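Visitor: Take a look at the structures listed below.
Bear in mind that the values in this text are calculations on the coordinates, not laboratory data. As the structure is a prediction and not an experimental result, all values here were calculated from the model. Cβ atoms are built from the backbone, for glycine too; each structure is taken alone.
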Structure I
């Protein structure tokens, strides 16, 4: 997904989107609830909020926190930050005071655009953020305007559009990632290179060659014509999957981004948006999204009122494994491309696609160009050897972690004169050159000297027809060092833990089997669908002790 493509000398997100707005100004750019913004309106509103930033002392390289749900204003504010040559900072809306302060201080943020429902949290933290120059509140009908903050709509109405400026392609674009352990880290990319890669992904998804410079964007958009994507990020824009695949890729080829500000997964609402707006591309995160979406489609058919999803060309999942059974269930409703993008904020690893005619097993991915698997001696793992190694990603490698040279040196390093990113994912290379992903080393379980990756056990457990979701962790064990424990949710009370263990015995080696299964009402995940292993470990310890 991410590889260096062509000359990035004149690329930048704002410059790219300004070229889009100049070419397809009357096309819809943003849809949220009943508010629709054309590309001309999107560009104008972003230019006005950019003026507000500059009037309060922000300039090139300034950082602006976005503490927002999915909405038009999120994308408008981000575009405005890019217009001044600044860097938007994604803030997790679940963060409490101390977490939010850490993020904003670490990022050196000078402004925050926030959802009105978080006004009291902003009030709580603002005295502890001395670098902050500006607070902008987005009205959502919950809280009145906080003293000392600007109203987003009022500020836009009062401002003049900021004149367009040149931006450096070498300026830093940054996305914060929490990962599975540790404090949030800002992963830095050169804005020029990254923006062109987003555009290239969009162009190639429509079977077109990406242009080498901004001057080629009008011709690209004219060729795409009415085939421009209508994207629906079902996951939060505050995470890379939602923003990159659902927002930036769509906008970089003149498409429309449809969002819903509602928190939590509402599968009926998502299918209604697909039907209402003719969505062509939906972005999700694995089975945590796909299973409820499939259940609603099945239920709608049973009721005799199926959703019209004929416009949908592709559903893309990234970040976690997506089960083959769920894919096949979706394909029974509509023939489309189901794409698995395996990667992280630190880079893309590989992908596979599934259609009615071409089924691909979930865990096997074709390596992206420049991706290799290395053993502990920095030697390439040979196909079919059965050796386990760590994925190294070359190509569009991040510049590093913001203000963290030590972690940067460990994660981004050279082998044989080539710079690689090592996010921490282990894999084996099959004889045919595909890779079998094993999981993230930071959550690997060591039991009796054997390494067990939670993802593999989770997928086996979730194959049981009565299991809805599952996370797997390791707990201390006097005999084995660690024992494998599964935390699962189920469809009913008929299934017992031993039933699950006996079932997984058909799919896994004995040492990988869960020694215990703890049932909960709901398996807790992050808003983007990714595993919350900290919660899982606490739950396991509370149920059976550390």
Structure II
């Protein structure tokens, strides 16, 4: 072996019938899904549930990013009861805006999108090579643009199932939409026509949330701009008809042909009078949108926050289109900003989410006095058709850390894994020398994650490797004809068996170098921080070799008749 390895210890080789076990402990009222993870609330869906009985698929996928720049996802299989945490991309910009989003393709494969926070002209994506199984993700691809990108929200609709519709914050920092081709044989996608700006605001950065009816419409709830910069900040609603690529108000009136130009919105009395059906809320306060959903009749419902002029008081509201007007219900006061850093991002509420499958149920993060002082807890509000609150229910209580940014997984009705959220301390949306970012965990209401997760395998090898940063290359582990190597140029690990090489798509390193530079979105890629040590685990079952780096699944390689 090369000098790269200073020390290897704790090798465990198990034979047929053994179990590979990961224990996920429960803390307080909620269950830890991942010990390190976070998300913003504008890139969605950050989690999905997908079923296809003919292919024996019944799985949930939850995506997030940690402070080391690892983009990750947890896959839970309700058929087998197995879960696995997948490393989608290492060494990414450590920013919670960069959480992954999911799309199920017509062939049941899962496509994962992600992008840097507004400072790179492309999207990244990976596609599972087998239906419904993100442990089989293919190589990372880039979708090039001529503008910076943030918050990918992908859709496929039945009226045009030959295309992907991707929405994001793009052209001129405004809501943008494009048609993409479905993946070809090499998993490449391309723009079909140019990306188009949907609306043009007098504010510099409108914030938008999207949802589709699955058939022909994409609903959009959006603001004039960022509430830091807009006081008051209006909230608007429109929808895109994908068959004509036209924008409409809630009553169906056509507002613009998107390919001919963006629809212009503003906050003047004249605009409100002329385009009243586009305005959800126009208070003398700072609105911010959290979610748009669709009720059983096809009408939109919206979760939003009114923030006071001094940004110290956040009120949660539920808006519902009745057919003639926007009915708005005050739910709760959410305190002020939830995080630990004063005078930074004062408009960051604890957060709210609408259950997309039962839109009369809303979850809010509110400060509650408990055993450990004032802590943000999750409260469920159930409303009737008149918009009145029927019941409230405490979902978490007496927590040690804040419970924030809840999210209900669409399509998960009938499963016990429905509600997810961030739990822990939070200092900033990006890691820097000034602040440690977002060292939170991802929690869920699913009790099943509390117990050990077992995967039977033919063998399991666990190796802890101490690294020499001066000789960061060469063979890390070898047993018989099987070796695990590190390419010193790419810093990507490789599995080699009987002369055949299988390369990882991920760098063996982190984005911890961001901890020593100024915060911001300057477009730079800082060098990967080399690992001082890591735990390597290899498992083999039914002709498939899997490698895990610090318990994150990195590679899955089919090798028949592997013998050590």
Structure III
């Protein structure tokens, strides 16, 4: 048994012997099904505290040479037929990349040290192999495979350390990716490669060529969905076993939802026979470390910042790309935000806009992503507490003030308080970056910013076609808030609110929203740039609000 070759089962045995242990050994059954196939490359990405290292230690114990039968004999895996087919049948190479990749050490030096240490273990195990170059792990892996005739199971924990420890070392990152590709891709000596990290595989042009890996991310964990965190059933079992209340634990640590593999198509023969349409199973996942802590000591609190300070979150959300701060405050109020995660480059520094930062926060565990709606939200009270800690500085005062004013505007609109609505619209006009209107389009920009808090309750539609014209702005209640009135807003520039109200009726806009006729507000807004009063309280905006 070596440090890197067949490190043994001691670490996993400690986990199994712990007072609180959740059995995830059934994951091995899936990995056994792809072992020594084209699908043998597995990249698992999920946030810190979600059991990545425990899973890596479990695989070492199962696959590595030694005798771990007793350790697995009473596991969930052992109930399955053929569960021990690959038990202790492989030489396992296990690497924790954070042991090598350091902020003050070049990637080249780190890889040199790592290769020498692994080859040292190989030489102890296989002293008679014909080693061509003991400084070259790739060649030495070939040499040992030629001698022993058996492939390796390679486990790389914290594989993405280079993107976290050396964020701006582009050349070092490329060197690292090249090394992994050359060591692993299309190699007969690889029976299985299992990589874990926070980040998915880096998109790096041609250097994204670790394309042999299937990625099981926190966004799309596929067959590994139920092993990504603690499931609700597992948490309920723990609460019952240890005498803890389930509801507060759910409120604080639940909130991550994932789906497993997509089922067969509706025309699939089995569905014709059963008459049942299969759907991907959805899992509600909990943060494992936090659940264990809360059940162990009986205290419901934020355990997130005990392992990683809130400054990490603060660093990213203060990047106010495309109104990111406004989006954060909206989510802190319980709202959701649309996010296009397709442009994210899977690193800690390359951000082209708000969506890229939101995508990173999903992978870090600070946000939940709904793959069906494309929306992100704050998952639970524990993470909300992290956001509160990260937004206490003075730089956030203006953002919170604007959001509070937006909520006041919503309330004024719902209550048909025209005077208050006009006053608040004037406030937003005075604080927005577009202080000079020159068209209805610019007025629309300010009005949308003013109603920003409405994204929690509404879907916004611009230029809704009524058949006779276009309504400027329409706010339709979200399915979660059917009690809220729909809002139809007509904007005018240098005219009158009567002109706006008349247009609403002439174009018969309400007919387009017939479904909301019993719960529809007609809002007319005009901005008079030539208003001549010098009174500081004078408003250039006028507003009328009436029920349809």
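Visitor: Assuming -9000 is helix-only ellipticity at 222 nm (-39500 (n - 2.57) for each DSSP H run of 4 or more, over all residues; to 500) as calculated from a single structure, say which of I, II, III it is.
Guide: Corresponding structure: I.
Visitor: Which structure, out of I, II, III, was distance in nm of label points 7 Å out along Cα→Cβ at positions 63 and 191 calculated from, if the result is 0.8?
Guide: III
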